[in-house]
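Read-outs throughout are calculated quantities, based only on the coordinates presented, and are distinct from any laboratory measurement. Just so you know, these numbers come straight off a predicted model, no measurement behind them. Cβ atoms are built from the backbone, for glycine too; each structure is taken alone.
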Structure 1
C-alpha cells in the first residue's frame, strides 16, 4: 500500500437498457454520489447522508466496502484494517438509476486511489461487471456518456459513444421502489424469434438515433424483449411509458424500473409528472466515475490547497 490517507470520488447515476438494448446499452446521468474513504484506526465505519441513510449497512457488508475488499484481494494487496467512509448520496435507491453500480464503481475507484494504482478502465469494467452481474450500468458509470457493453469468455467489455447534443433526458422517479432481482424473475427463459429480431433492429437503430439522428428515438426505443414481461409488476410505470409514447416522447423503463426515462429532443415538451412521481430534467454526464482528491498522510490539506 501507499501513504495515501484518504480518497474522494464522484460516481454518476445511470440508466440501462434504453428500451431495446437489454443488458447492453446504458447512459450516464448528471446526478452523482460522492464518497470519501479514509484509512486509519481499526474497524469499519460508514456514515451516509442523503439517499439510503438509515437503510443501508454501515459495516463491512456495505457494498462499497465489500467492493473495496474484493478489489484489494484481486490485486494481491492487503485490505486496510481500519477504514471509514463518508457517503453523500444523491442517486435514488432501488429506482432503476444504477445506485448499486455507482456503489461498486465508487469502491473500485476508492481502492485504486488508496493503492496508488494507475487507471485501467478495461479491467475495472470487467471487475465491476463481475460484481454487479451485468455490465449495462457499470459501463456508463465508469466511462460516461452512452455506452455499448458486451460479455465474452474474458468478461465484460464496453465502448463509449457520444450522444447527440440535442438529446435531453428526463427522468420520472416514483416514491415506490423496485428490486432488480424481482424484475429479472419476470423474464421468460425464451422469447419468440420475431421479437428477438425486432429488438436487434431497434438496438442498432438506437445507436444511430442517439448519436446522429435523435428524431428517430421514438421508434428506436421500442422494445419487446423485457418491458412487456415486467409491465404487470409495475403497472404505473408501464402506463406512464405508454402515455408518453402515445404523445411522441421516446420513453422507456429505466433499468429494472420503476423510474421512467424519456429521451426528449431539444424543444420537445415531455409532460408533468403524475401524482406520486417527480419529473427531473437531467443532462447526460460526459464524465464517468472519477477520483476528485487524494490526500497523503502527514500532508496539511489547507497548506496543500485541498478541500478541508
Structure 2
C-alpha cells in the first residue's frame, strides 16, 4: 500500500526508494506478483468514500514506483481497493494498464472479477486468479455489480480448472483471515486445498499483516499469509516476507522464504532483509518454528546466513 505517509517520501526520495533494500531479490524473479491494497485516485472530490475506519487513495503518479520495482501482476481482490467505490477502481485499472502492469481479481461485474489473467514468460502461460474474503461484503462483485472476486467452494473449483486448461502454471491469491492472526482459519485450508485439488500450482495469501504457516499439499505450496511488504502503516506488530518459488514444469522444486523487517518506525517504508541471528526481533511464530525445525535437522527446511529459509517439498 503505497499511499498515506509514503506518498510524500516517494516524492522526496524517488520512486525506487521503497524497494532499494530488496531490489536484488526482486530482480531474480521471472514473474513478480503482489497484492495492491489501495486504489489509484488523484482527486476524491465528490467521490463517495466507503463507510469504514481506514480508507486510502494513492496518487496515480506513484504507479511508476511499482513499475520501477518490476511488478508484473497485482491482485486487486482486497478490502481497500473499493475505498472510493467503482470510480476509484476504474481509475486503478486505467493507471495499471498505462504502466503495463497486469491486474486480476476485480471487474465491472462478477464474471469479469472471477476471470483468470494470463501472463506469458519464456513460452509458458501462467494463469493468475485472485479472491477477496475480507469484509465489507459490499466490495464483492455480484451479477450486475462491479467489485472484487469472492470464491465459493464450487465456483473456485470450476474457475481453477478453467485456468488450468488455459495455462501451464496456475497461481491463486487469497486476501483472507484476520489481522495479526498467526494461525490460519479452517476455511483458509479448505479453500487452499480446493484450489490445489483442481489444478493450482501455488497458493499465496495476505491480509493478516503477519506471516502465517506454509505447507506442502500434494506437492504444491500453500503460503497462508506472507504478511506486509511495502505498506504505509506504522504498526509495530507487522511482519512480512518475500517468497521466491522455483518451478520445473508445473511442479515447484523449492521455495525460498526471506523474512523481512517491515517495522516502519525503524524502516520508514523500506523493507530490509535480516540475518538469521536477528530474526527473533520479528516476533514471528512461523519464522521461529521453521528455524527450530532447521536447527533440529528437520527434513525439508534449510537455513543459510544470507537470511533465507529454503523449503523443499517432500518426496
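Of the structures labelled 1, 2, one was used to calculate relative contact order in percent (Cα under 8 Å, 6 or more apart), giving 13. Name it. Walk me through the intermediate numbers first.
On the way: 1: 26; 2: 13.
It traces back to 2.
Using FRET efficiency 1/(1 + (r/R0)^6) of positions 12 and 156 (r between Cβ atoms, R0 = 25 Å, to 0.05) as the calculated read-out, with 0.05 as its value, let me know the right label among 1, 2.
Of the structures listed, the value fits 2.
So P(r) over Cα pairs in 5 Å bins from 0, in percent, for residues 124-259 alone, computed for just one structure, reads 2, 9, 16, 20, 24, 19, 9, 1, 0; which one of 1, 2 is that?
1
With helix-only ellipticity at 222 nm (-39500 (n - 2.57) for each DSSP H run of 4 or more, over all residues; to 500) coming out at -7000, pick the structure among 1, 2 it was computed from.
That value comes from structure 2.
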